[in-house]
Structure P
Amino acid sequence: MTNTTDTVVVSGGFDDIRPRYVRFLQEASRFGSLHILLWNDAFLRSVTAKEPKFPEQERLYYLQAIRFVHQVHLVCGLSDADMLPSVADVRPTMWVVHESEHTPKKQVYCKAHDLDYKVLTQQNLQGFPNYGSGESTAAGSRKKVLVTGCFDWFHSGHVRFFEEVSRLGELYVIVGHDANIRALKGPGRPMFSEQERMYMVQSIRYVKQAIISTGNGWLDAEPEIERIKPDMYVVNEDGDKRIKKQYCQQHGIEYVVLKRLPKPGLCRRTSTILRGF
């Protein structure tokens, strides 16, 4: 159970966020209110000796959308990654690290600064649990809004899409099952399993619930649509299909197509370009 009196910090670059990173954040958040001390581009560059794949503002935006995270602080860091950068108004009581990033110097630093030091092992991070629905509004007070997709290489464009759609009502996301993604998109897809993809989707605070589809074809979410009974089905321009529009017309569901626009100031992202195929 989370101890809300503890201020837990993790520190790092969080470049190219994958399921294992989010799983780490979930476990770290169990110890208290989770603050991320996010390295800016210059500090990340100095530690890794290479250019960040995603710029600091994009990494910041993505991390702020993860439901396990209380606050993200963009920091310049220090010359030594085994120390914590000082952040105004953040008084940590615990530093959590992954076992791959544990060093004796970090342990010594925590002892010298009266901080608890917690190392999470791979055993602590096994599996991708379904952690239930997001926060709900009063019953019947908001429309049920549904989106569907593969969400294979999850990126800031997906976060932005969920953010926009969640303004229309409580957001339900149907994630395509592995066999159907292969049938629609060919060999090599998806890169991540359906459980990992559902986990990533549901980690975003704008999502009420994520579910894996059980049907096939472009309407693989039909069984879930029948169960959820959404008021609205929202797609972006890439996901706009005549069969989806016709289905909604036949079943009295409002069909909405949004333009695929990034968060202002961020790059436009597509999974196809990020994958390279």
Structure Q
Amino acid sequence: MKLFDEAILHIRETAKIPSFSTYEERLHPYIKSIFEPLHISEEIQVPGNSLVYKLANSNSRYTVALAAHIDKINHYGENHPDELPVDVTDSHIEGAMDDCAGLGILLSIARNIGGTDTVPNLLFFFSEMEESKGLKEHPHLLKNKGEGYTHGMGARQIAAACLQKNILPDEVITVDTTPLFKAKPGIALYSKHWELNSLEPGEELMNKTGQTVKRFKNINPDIHLDNNTNDYLHYGYEFNAHGTDAVVSVALEPAIFPYHQKGEKVFKEDIKRVLNILTAYLKSVG
């Protein structure tokens, strides 16, 4: 199966699963079914409902972490369907695309090019509790009515566990969805996380981040440079505020519309573009 076709399959299948915030474990069997058959796959234990996997051939090679969040916003209430609606057309996929679009892209990459000699060592960060909407608007739908849960806790816990275990990426690339393009296709790259997370960046971090942005733009000059909030802010802050090296954190995001509502759509052409960009990027640093 081609990389793109497999990504569409994973997006469709994971979008059906009601893995709402605090219930991310509902997605675990599907994710584990992708990684467990990979002979060089290693699961890294982290707290809570997040998952981390390592696909590595060498301890000394460059390491890139690919990240997506696995919680969904519950737009259906207490009586949600056991299988969420998904519709695949010639142009788009409609359903719970935030962040099944990113998740499906990462699962396809893991199965097809992860662990090969053409790409760097890869870490896969699948985080819980990226979304804040449930905590703000309907905490009664969350486990324990949201008590003990915080926005972005999954990404922070993943970074803390990696720092404790000395499993450090050189870069973290978060694949989420962006509302910037409204109802039009497009790919955005966020990079200056320190503008939004209160980190005081050093010169090395800014230089490395600038080099990463340049590599992405060389691959596809049409990438739109912007900034917005998601887990990439937490990875950027935690690894650099508590670590010893300059860890680059960026986010590569296909368009989504409408945003944080039922019937979210992502364009299939954007999924293909992100896959092509990421594959070329990983090979460029591998």
Structure R
Amino acid sequence: MLGRRMAVVLVAVAGLAASAAAQESWRVNAGSDWCNERDGDPDRARYCEVRETTFRAPGRVEVDASPNGGIDVTAGGGGDVRVEAKVMAVADDEAEAQRLASQVRLSTQGEIRAEGPSTPRRSWWSVSYRLTVPARTDLELRSHNGGISLTGVRGRTEFTTMNGGVRVRDAGGTVHGRTTNGGVKVSLSGSRWDGDGLDVTTTNGGVVLEVPADYNAHLETGTVNGGVRLDFPLTVQGRLDRQLSTDLGAGGPTVRAVTTNGGIVVRRRESRD
């Protein structure tokens, strides 16, 4: 009886190990053209490959692109999360760059992240991510040197990056985040924000807001050091002096995008179906 129980336990452990191994199965996508983007140091050897994996959406996805890498998240159909990771290394020669890249390990356990080797001076590696997720997935995104882009997401999103721009398109839910050095561009869609609202802040960088002509929201934007340009007439309560707080249309959830050092542009665009 004891031997039978031990056998059952061993089978269960083997099943869990096989499941974990499946989740960590990354494939090299030889047909991807992402590596054709000539980022990196043009005067040094460069090696790049794109790895990809797919797993069942857990409801919340965390991505840590530190120390160097951007994050691009797009909402898609189905119940899976698809991840593409661009692994790039720069070194004195191509063989060394390829060796560095081969030592970069990717993981989806707990959070999507990369671990890699220590590098000598003037050599480095980076991993940037493209994700396709169900629209209502909650997201926590972190980077240090890289931009963050969100398209079509509708869950609860929190993000931070140190050096990189931010782009938000056709989004909803609750979006809250900041960058220190980088511009912010927000393109709204539909007639109102679908969710609690948006709050994005940058310290050094301009802000561009694209607003449909018939949009309904409470809009807040402003700057400490920079100008404010409105490309269409707005009725503003009080004095417009680098800070704008007003209702668009019938009002609605708050859409807030502000900077400390940078200009503000609010553009109207015709609504698209």
Going by Cα Rg over 2.2 N^0.38 Å, which of structures P, Q, R comes out largest? R
With mean count of other Cβ atoms within 10 Å over residues 48-55 computed per structure, which member of P, Q, R shows the largest figure? Q
Thinking of P, Q, R, which structure, once helix-only ellipticity at 222 nm (-39500 (n - 2.57) for each DSSP H run of 4 or more, over all residues; to 500) is computed, gives back -11500? Q
Among the shown structures P, Q, R, from which was the value 0.60 of FRET efficiency 1/(1 + (r/R0)^6) of positions 32 and 120 (r between Cβ atoms, R0 = 25 Å, to 0.05) calculated? Q
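Taken together, the values in this text are just the output of simple stated rules run on the coordinates, not laboratory data. Since we're looking at a predicted model, the values are computed, not measured. Cβ atoms are built from the backbone, for glycine too; each structure is taken alone.
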